[in-house]
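For reference, the structures are reproduced in the following blocks.
Nothing in this text is a laboratory measurement; each read-out follows from the coordinates by a stated rule. Quick caveat: nothing in here was measured; it's all calculated off a predicted structure. Cβ atoms are built from the backbone, for glycine too; each structure is taken alone.
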Structure P
Amino acid sequence: MATPGLITQDPPRVGRPVGRPVRRTDSELPRSDPQHDFDVAVVGLGYVGLPTALAFHAADRRVLGLELSERRLGVIRAGRADLLASDRRRLATALAGERLTMTTDPAMLTRAAAVIVCVPTPVDDFLIPDLSPLRGACATVVENAVPGQVLVLTSTTYVGTTRDLLIDPLTERGFRIGQDIFVAFSPERIDPGNDRHAHEDVPRVLGGVTPHCADRAARVLRGYARNVHVVASTDAAEMTKLLENTFRAVNIALANEFAEICHTMGMDVIDVIDAAATKPYGFMAFYPGPGVGGHCIPCDPHYLLWQLRRARLSTPVIEQAMSEIAARPSRVVARIRETLSSAGKGLPGARVLVVGIAYKPDVEDLRESPALEIMSGLIAAGATVAYHDPYFPSAMLDDGSTVIGVGDPAAFDADLVLIHTAHAAAEMSWITRHPLVLDATYRMTGVPSRISL
């Protein structure tokens, strides 16, 4: 694979005006293709792939789900996958019917009219993109590609990935892109744990290799999405996702910085942000916290930074924001030390209870969770650490050690309680009686001893 770099060639134009949304009408919905056993195959049934497959299934499509992990398939078939309530209902319906087939056999991809790739794109301990899952998935898709298929990559990655991992290998196999096979990029836009936006209502950005690729891929995505927004190229679609999450990263870093400013000046940062958010234009509210976790914000901007280093292009705003985000858990540990010191206690030997360790409320997901780094830092400083989170009976830290969750948080007899993640279903009344509570959510009102991070 060629080393990725800045894309300089003129992008191909699509048939309809660039940047114009293509809205679905019922008459445009593609019907089941009798030449294929499945209307769409979804590669990877994780936090993106499974809801995507269920959205297509709910739109009366015949869906194939390819997942290499037998354990993951067992979780899904048992109905225990971590999903929104609406998607749990969709899963129950799909499992009871015949239009959803799940397999570990990549050869079954040949039986699908369209293939959508939904695999993770993490970074390693050195913040370097780990492309192995995506390379493997794309190689599988290319190996099993057949004439007439529509291939859509959705995983967030560097600009040029679609070319490097799909277009070039398919061309080497003898396919003519845009004539006998159709390739596009459409970044995923799923927000785990957030039910305010139905999958069908979130616009899909789409860039095709050729105008015909864009048209064919738009027809596939309109199988469930009400709005498909076509851009000039796969490169533009890839960059769109990087901009979205880099924008969020920069603004979260700014919100954390304002939290420090307001703390120093004796103000409540939430009051300030909420007041600023009353402005009907020119402001978007972002809120501070203990750090940033999950699959997107801590990872995606590093795909862009990694690519731009080759071009020796300086991006100081993005670089500084990502540095601040990476340093946030260490700041939480330092704040715990300061808070204990003000109470006449040292961090070595102190008992610290972390409440909620998921990266965000109401999800069963520990990926990149700041809580893991915070607990590691506290343990390294000599503290006795426990946590309470109904989603996780135990958690493995970066050094391979395991921390066991406590079922009764009040019984731990903590010197300090850190509120890291507040799940909606968690019983929190006991916190009001604790003498020392550090609130990293900035939202725990009604706690007499509450100290904001």
Structure Q
Amino acid sequence: MCILKHHWLGLLILLSLCPPVFAENLMAVYQLALDSAPQLKSSSYKVDIGIAEKGQAFGQMLPQVTGTANWSENKLQQPGGLGLQNYNGTRYFVSLSQTVMDFGKYWEWQRTQELTKQYDAEHLDAQQTMMVDIVKRYFAILDAEDQIRFITMEKQATESHLQQINMLYAKQLAKVTDVYEVEARLDQISADQIEAESMLTTAREALKELTNMSIVELSGLRPGIEFKEIDGKLEEWIEVAKSSSPTLAAQRRAIAVASDNVAVQKAKYLPVVDFQLYFYDTNTGYQSQIISNGVTKTQVAAINVTVPIFSGGVTTERVNEAQSTLGIKTEENEAKVRALIKETSDAFTLSNANAKRIRASQKALDSAGKSLEASQKGFQLGIKTIREVLEAQQAEYKAQRDLAKAKYNYISNRIRFLKAIGTINEDNLQEVNQWLAAY
């Protein structure tokens, strides 16, 4: 009894030292990625930079106030032996300047407003891209795990066939070529298994890149999910994508930023007018000599007009540079529009094709199962060869792998489609998450 007690005590201690093993679902993995993704943090910082730049540009149009105070201890040696004079010197200066007309500052403020909106759109695009990447890499792991599982099952079934053929061959009821057929197929399956294991390792590392964690187990798809085709016409979805995609929204803002920058540079040809007030109070003058009549106070109100005349061609070249940048952003927008149309079309077409393929693969799997059953019975009756059994078995496991891959491709392409049209959000991930088996 004492020995049994110590045995359970040791077991409990061992279990307490081991971390719990549980399966992560899609939303849990997504949250891990949100907490650690440098791309999202970087885009968030860009949003903060845009807000700061907008504040700086607006601040340049507000009153600028400066103040200076100076205190000094002075010693004055006068010529002619008049003696040494000690005195304290003070100076106070306060200035207020207010821009009255400066088109450059105004257009710079407009530019930073568009820049802030561009960074907001880029941040949203980064979030949506993260959702697509998480789904794609999550189900790439499940796909690789399924490939390994089906290959292992086929390998075990083939090893059973090899044992059966060897027994028949020992009794001279099978040919040596039958043994070679099964061994060759077993070698091919072993090679496929090695490749599948390497794909699983690659898929796990891809997910780790986003989460910065090694996740041992993921929740798999539950049975009974209905994989529906996307309703509507492709042309209509393309128009939705053009109007809703944050990728295009960011690019349109980039064009507006470049256009405003052209206006900023052209404004440097124009006069600048500002209003200035300043107050000056001092008891010392030139070279800090004390003012004989006490304190000098100066109060000034002025309107300053600055007219640019010649800058060595710098302003002209800056305008040319800004216009070229605007041309680049315009062409980049055209390229992104075309890429978005292609992405929307591909994701729409592939998603619907995957939905059809799932139904076809399910039928193919049912047929392959019946064919394998018939081949095995025929082999037992001597009317089917082992090659025919292996081919039927290979067809069944291929149908199983194709069906699993079609399901994962459907999910990935559907999420990819939602990203293309700019409507993807966490609710879509939550919907996919509900398709996973609970652990």
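For structures P, Q, calculate FRET efficiency 1/(1 + (r/R0)^6) of positions 187 and 251 (r between Cβ atoms, R0 = 25 Å, to 0.05) and state which one comes out highest. Each step should come with its number before you reach the end.
On the way: P: 0.85; Q: 0.00.
If we compare FRET efficiency 1/(1 + (r/R0)^6) of positions 187 and 251 (r between Cβ atoms, R0 = 25 Å, to 0.05) over P, Q, the biggest value is for P.
Which structure, out of P, Q, was semi-axes √(5λ) of the Cα gyration tensor in Å calculated from, if the result is 42, 24, 20?
Details: P: 42, 24, 20; Q: 78, 31, 18.
For semi-axes √(5λ) of the Cα gyration tensor in Å, the value 42, 24, 20 is produced by structure P.
The value 23.2 for mean count of other Cβ atoms within 10 Å over residues 371-378 was derived from one model only; which of P, Q is it?
Working: P: 23.2; Q: 16.4.
Checking each candidate, the match is P.
Where does the value 3.8 come from, among P, Q, when distance in nm of label points 7 Å out along Cα→Cβ at positions 291 and 315 is the thing being computed?
It was calculated from structure Q.
Can you tell which of P, Q yields -24500 when helix-only ellipticity at 222 nm (-39500 (n - 2.57) for each DSSP H run of 4 or more, over all residues; to 500) is derived from it?
That value comes from structure Q.
Rank structures P, Q by distance in nm of label points 7 Å out along Cα→Cβ at positions 331 and 379 and report only the one at the top, that is, the highest.
On the way: P: 2.5; Q: 6.3.
Sorting by distance in nm of label points 7 Å out along Cα→Cβ at positions 331 and 379 in descending order puts Q first.
Relative contact order in percent (Cα under 8 Å, 6 or more apart) computed as 24: which structure among P, Q?
The structure behind it is Q.
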